[in-house]
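None of the figures in this text is laboratory data; all of them are computed from the coordinates on show. Everything numeric in this text was worked out from a predicted model, so none of it was measured. Cβ atoms are built from the backbone, for glycine too; each structure is taken alone.
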Structure 1
Amino acid sequence: MSAPVVLFALNEGTKAKFFPGSPFKDLPASQVWVSMAGLKPGDWADILVAQKPEMIVSCWETPRVPKDLLKSGKVPLRYLCHLTGTVKGLVTRDMIRDGLLVSNWGNTISHTIAEHALLLTMGALRCMTVWRASMENSFANQGNIPTRTLHGKKIGIHGFGAIARHLISLLKPFGVTISSYSAGVPPELFQEHGVRRCDSLEELVSDLDVMVECEAWTPQTEGSVDARILGLLPQGAVFVNVGRGALVDEIALARLGTEGKLNVALDVYRHEPLPSDSPLMQVPNALLSPHIAGPTMDSLPLCGDLALSNLRHYLSGQPGQIKGLVTLEIYDRTT
């Protein structure tokens, strides 16, 4: 009986980033490597029919898996092992519903996003955006920069997934008070992490120094941080978003930032890359990063290690051990 085929549908650059060295020697499968560079229309389908992979390792450059090829039985695909986050550009919801196993990087990079949230928080409190101008002016305005410490601040976190929980562990040494709101999270989970549970967004934002947005994007949460919620934040509060831009009314946020009501620090936006004419670009001293919270370049091999571990679990008949499994619920709430 021939070994099952795993198709690595990756460019050489991606392979080097996620799989440095040669970690594949003990993988009990027939390995096929195909570069996605320069594919012409129809090439991808031809490759799948010719190679007949049971498993595909995919990344940013991998094309969508044609649904008709799976239905026809021409491609015996059973498991799509995705190296990064969203899989909506690769498979349909119906494919997962019909039994295709799909995994992604799961919580592997949650810590890097939490780190970036901490960076944005401290950068906004310490007025990072004006440092260079002050230095170029021979430190003439140094004493007038309204820097603030993180120690002892009141932090509110919208969301309570892996990123939020990593962030809580990073914040605690600063002696902060942490509150959180996320619908459907059991009260005991907040207690376990020493966080005050709020019953609504209104309660969360009523008395904060910093609000961190890291809630999942669902039909229920889209636009939930609207102009009214943002207006309830105290004067001078820092608003950080490492979740999704679609959760926030960016027009209202830009207005409040321009008025000096809020200090803005963002890594995600409703439209990416952020258009040059976006009102957010005009907010004085807004701290804007180009959606780089995660993964960091040196954390990509961790995602590769997870993928290889998942492949081994699949090949050993232990699909229940696969981490980062994309369920229908997870598929529905990712972009």
Structure 2
Amino acid sequence: MARIALDAMGGDFAPRATVAGALHALQELDSAHSVQLVGRTSVIEDELDALLAGELAMLAAQRARLEIVEAPDVVEMSEKPTAVLKRPASSMAAGIRLQVEGRSDAFVSAGNTGAQMAASTMLLKLHGTLKRPAIGTVFPTAREPVVVLDSGANVDCSPEELVSFARIGAVYAEDLLGRKNPSIGLLSIGEEPEKGNAVVKEANQLLRESGLNFHGNVEGRDIPHGASDLGPIDVVVCDGFVGNVLLKFYEALAPVLIGMVAKGAGIDQTKLVEAFKHLDYSEHGGAPLLGVRGVSIISHGKSSPRAIKNAITFALRAVESRMSEHIGRRLADAPAPAMTGGAGSVNKAASGQ
């Protein structure tokens, strides 16, 4: 049995999208699982009544598996990430705290990404000697999906942090993508070890000595293929600045290409959308904040009910695979790399995606 806490007030289309997404998720999940809607009780109840009296009447039986957890405050998208630390009554802080108190097994939010990262780090804490968590995002490719991290949590990273991201990314690829001994690539401007900035060059050397299945440097063009000239890639490591730019480019590319092809070839655009649905972020629903002692799933701010449903399903998979515990063991067993004095002194957390 798993209890998934959902920030009912988080996201551009909340609470309609979040409440509807929760109902759709429960319809698909085993009856042993439940969803906790965290937010303003009266608002959530009104939304539930409206949906179940109208378009989602067929899901009325799922209401018994919903628990409403009162949280009168909301951290808005425009607020600084640290605002959540001063707002314990917010839906985000209250939702994460449920996990800390042992009353929930995972948390999902489409709200302020920076705030979710800050609250998850402060409340759930980090595994071992990890300094900061990373967002792991699945990118579709011509081969198999690859995990890219960090995709937005940390603007600047030290070489040692990139190695830590490689370790936790490998666990993600093993537990949720089913990859054995995942191949790890370091994103750079050339495949040669001497290519890249100072941090990437040092990280390359540390990864070669890490005991991981290090593929070597990979370039941006290798990611859509899911492989370089040296073979398949399962995990791509980079700092959050580069990763987030890459993510936003990827998100925008599919709709543009679909529109261009449909117009140029006279093909029905709806058919192309269906053919390329694996490029849609809503297919995955959310990205885990890797490295925290628990499950915290970050969803896109524009998440639809379908995206929320998929995020809840993904959270359940993370709980059942015990991925967080696996990450803790992997980090505990890893040798501590020698400090290089790289970019760690100027690290800054990203304000969100």
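To which of 1, 2 does the computed value 168 (volume of the Cα convex hull per residue in Å³) belong? This figure was derived from 1. Structures 1, 2 were shown, and helix-only ellipticity at 222 nm (-39500 (n - 2.57) for each DSSP H run of 4 or more, over all residues; to 500) at -8500 was computed from 1.
Which structure, out of 1, 2, was distance in nm of label points 7 Å out along Cα→Cβ at positions 129 and 297 derived from, given a value of 2.6? For distance in nm of label points 7 Å out along Cα→Cβ at positions 129 and 297, the value 2.6 is produced by structure 1.
For which of 1, 2 does relative contact order in percent (Cα under 8 Å, 6 or more apart), calculated from the coordinates, equal 19?
The read-out comes from structure 1.
One of 1, 2 was used to compute FRET efficiency 1/(1 + (r/R0)^6) of positions 73 and 233 (r between Cβ atoms, R0 = 35 Å, to 0.05), and the answer was 0.05. Which one was it? The correct label is 1.
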